[in-house]
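Take a look at the structures listed below.
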Structure P
Amino acid sequence: MPCEALAKEAKPPDCPMTEEIAKRLKVFERVLAEIPEIVYAGDPVLRRQTEKVSVAEGLEVAERLEGVLRRYRSVTGAGRGLAAPQIGESKSVFIIWMDDGIEVFLNPEIVEKSATTNFYRELCISAALVAADVERPEWVVLEWTDRNGKRRREKFDGLKARLYQHEEAHLRGRLNLDEAVPGGIQFAAFDPLKQQLRKTMRE
């Protein structure tokens, strides 16, 4: 059954949460039709350990990722990152949309992380309409090769640390759904722009 038809059938009156899900189903139907490169939870490629890349190969993958992410943002108005497995390529590459531009991470590796943690309700392009409340370290030290072929090492905290951990996990065959706290999986019927990092599981 098409998503749009499902949205119409599943929409009882006076239910704000269901109405929001119905709206998102309509958008997701467009994503399925217009961006067929994206793969979703259940596809084996999302479970594989990715292969390291040369700079030249990595930049080719990053270019394809950028094209997909830009189209996804055009359709949905959201989307901050995308990893190679999410377009069916088992390569160690992810990109981040930051300050209206694209950052490229080749062969990234988290080499240090904090003992302290926080919580955040994460969306994932490959999880479609489902969100997961995930506990992760507050800060990490990431090593990666940038688009100029330079090996870099930097400490990140806050939302950047959260975002980079989410994308790096894709390169190890892990999804946010795998890391959800007990009872932390739900339909994404909330505004992601209003989400904040939290110190506790529930606030």
Structure Q
Amino acid sequence: MSKKASVERVTEFHGNDLDDLCEATDEAILDGSGFGWLRPPARPVLESYWKGVLLVPERELYVARLEGSIVGSVQLQVPAPNNEAGAHTARVSTFFVAPWARGHGLARGLMSDLEASARRQGFKFLDLDVRATQTAAISLYESIGFERWGVQESYALVNGEYVAGYYYSKDLEKTRKRRRNGKKSKSKQAEPAT
């Protein structure tokens, strides 16, 4: 990420944050990555949605900034306290970067911060689902270790036609072990032979 690009967790909105986030959301929706919306909703609806996200204890909102303005987001959804059986898995939600802000490493940065939080909290898995048409997001997910485990042919109804959706999961323990093993094997390779 360049110096003008950053990622952070947001727990309250300041200054133009809410307006910036709504603008970026509108642009992402128009580009086809509107996490369910097909057309931008009325501004009060969108503002209420984002304000509501900050009120839900089981959601963490991460935003991407470019030159100080919010241009993207992702949410970490943790299981509700009554979901003991699913307490080991968190979900990725509402992931997007406005089209004009892409190419600065923000998408990868958002996912990296979200994953780091999930690991700190002890989650074993991260799950997500995505429309098959969101090829850039799919490429990113697969490049950072998410594995597709399912397809739903009628995942979304867009302009009167069904669009498939893909289901992904990332085993955080497996990738943690791989990273540890990779570091060990590199250090072993660097040792001189005796």
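When distance in nm of label points 7 Å out along Cα→Cβ at positions 23 and 159 is calculated, the result is 2.8; to which of the structures P, Q does this value belong?
Derived from Q, not from the others.
For relative contact order in percent (Cα under 8 Å, 6 or more apart), the calculated result is 18, so let me know which of P, Q that is.
Of the options listed, only Q reproduces it.
Here log10 I(q)/I(0) by the Debye sum over Cα atoms at q = 0.24, 0.34 Å⁻¹, for residues 63-102 alone has been calculated and equals -0.75, -1.25, so which of P, Q was it run on?
Source structure for this number: P.
Any read-out appearing in this document is the output of simple, stated calculations on the displayed coordinates, not a laboratory observation. It should be emphasised that the depicted structure is a prediction, and the values quoted were computed from it without experimental measurement. Cβ atoms are built from the backbone, for glycine too; each structure is taken alone.
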